[in-house]
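Enquirer: What follows is a group of structures, each given as structure tokens.
Just so you know, all these numbers are worked out from the coordinates, no wet-lab data involved. Being a predicted model, the structure only gives us computed values, none of them experimental. Cβ atoms are built from the backbone, for glycine too; each structure is taken alone.
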Structure P
């Protein structure tokens, strides 16, 4: 009897060992996760946009993984590594240095909201050979001869050249006359500087616009009184208001309303997503922002209803800004490069991005998923967004628009 029990125990142990061995083999064969970096402001003045970019990255990775992961790597899953780049250029640079030193197995990264931050971060990622995708606008980002930076958004100069003529046509069609005077109030971040340069040197002379006011501030804006007083005294046909911090945008619009310039009394145009963030409605009423337009590189558009539903369900966001859509798209773009590269290697991923020609750009307006020799997305377009009844909606281009634009009537 004892011999029989011993024999049974031996078979049980051997069977268990075999099962453990098979499990070990299965685990050994499971592909390792592929790490992707997200370096954005999660503290300080720009924490809100950074948090929204994190939402987009998380949704993108979840959908890539749910779809089978990276098939060329045996179904490997993407794993997000998030770093806070803070609210200054120095903090952004330090965060990038920590990222490349501590996360040596990253294959690519995306970031960093403000062009000023991305300029600093990309100096570090370039030396590390780490591919960096960015929605930042500054032309300088891809004018430095770097190999490992990829600008998915149209540059600031390109956005001005594409967007402002469309607005001029809209104004003339709606009001019967073409704008002749323009005022600028902007912060001194890299994006605003690049946009203003293109406007003042090329577009204003070309479009016959006379610049009657040109004001610049350093964020955060302490008081908008003097700026809006100048707007009231010059009464421009167009007021180009370009803040990149939500608090600055709120101050400016609150002061415009106080001085009786809101609600379309002076047509107000921006060149950033800031003025169309959901947080704007925490300080101003829908009537104050009604009719305000902004020219941006990306936004929620027709055909992205499922993604919008996911954003609303998971994060309670009322609409999709560029920060969600572009960062979501970046995860799919990195997946595409990994499939083409066939290995989780940053140099191979960078080469794959340079060689990419993947057809229409589903999550970025205009053009195709292809980059030129500078790292700029070929044919990158713009979106014009307008506040209508408490929601900033896409009104241009027509094939992506969810509403028709209107031109505010001056009183």
Structure Q
């Protein structure tokens, strides 16, 4: 039995000026909504980088004031302190120079990875600036690129407010003065941040290529390759082996930088697989599962020491707690692996205990839990967040100036 309805009327009743009644009505097109995620990310990223540069410029101004009072040249302190001198020497004269030392042996410049000296040579060749100024240019540019990558990761995971807070906390770490010096940490962090972002975005070729660059920047740069390989392995397991060739290519690229330099040093020293590690041993840097660190801690507790060593101990302990919070927060696997490897190297390695907080500067994912808390506090209680940031800035600026001008300890 059929049911009559207005939409099924006989065609004889249709007006010649109208469409046939049996024809389906045209769907009204919906207005096109433009995706504003990209421009929004660019705007908030620009603000985050500007904020980072602002806090670091302020810190540099404080350091310059303290150095002036102490009768020191702030530019020389920033450009030619400790490891900076080694990198400048490699850039100018190449590898093959040792510093005589009997504890535990001669210090070779082969311990320093080649990317930063290569960048120094390129900048000094293309511009009229000297080595020290070139080093500062590279470090400041690397720090800005790193800040943009850190913001992109924080924004991707938890929104723009957390992304900005993450960059701010990274720029106000007690050892953040290193980000304003001619050191390699800013360059390593730039490669690491964007490699990890590429992993999160599924761009395996970029992830692998940037991880290879990180491996050429610093000895602990291999942590980026380990994170990429771990993420690739997890993706391979999840998809039961049915993955894009780009994943295989990115995973193959990731460890190439670090491995190539270690093997090159080994070949040069006459021990392909052990030569580089012998160079590090003569610097007093070995991985002994924390035995050397425990001995140093015992000595520090039994004998009076300067502020640098207790502060380093507090910062390493804080990093350990932050990693536990990152685990509880169920952060993405590559961030957990990257931060975990950096923390393991610090906890298990011996030598230069006062440098351990600097080695943790690239481990920015550790700051994700406090960055989230800071972003929520800024929304609910802006005045509390302002006081907290001011306190962190005061500690960072004063302690950073003390480290560079007065501490006389390796950074």
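Enquirer: So helix-only ellipticity at 222 nm (-39500 (n - 2.57) for each DSSP H run of 4 or more, over all residues; to 500), computed for just one structure, reads -21000; which one of P, Q is that?
Expert: Only structure Q yields this read-out.
Enquirer: For structures P, Q, calculate mean count of other Cβ atoms within 10 Å over residues 246-253 and state which one comes out highest. Can you show the working numbers first?
Expert: Details: P: 23.0; Q: 18.6.
Going through P, Q one by one, mean count of other Cβ atoms within 10 Å over residues 246-253 peaks for structure P.
Enquirer: Please state which of the structures P, Q yields 0.05 when FRET efficiency 1/(1 + (r/R0)^6) of positions 46 and 110 (r between Cβ atoms, R0 = 25 Å, to 0.05) is computed from it.
Expert: On the way: P: 0.95; Q: 0.05.
Going label by label, the one that fits is Q.
Enquirer: A value of 22.5 was computed for mean count of other Cβ atoms within 10 Å over residues 54-61; which of P, Q is the source structure? Don't skip to the answer; put the middle values down first.
Expert: Values: P: 22.5; Q: 17.5.
The structure behind it is P.
Enquirer: With mean count of other Cβ atoms within 10 Å over residues 126-133 coming out at 13.4, pick the structure among P, Q it was computed from. Please report the intermediate quantities before stating the final value.
Expert: On the way: P: 21.5; Q: 13.4.
Value 13.4 for mean count of other Cβ atoms within 10 Å over residues 126-133 corresponds to Q out of P, Q.
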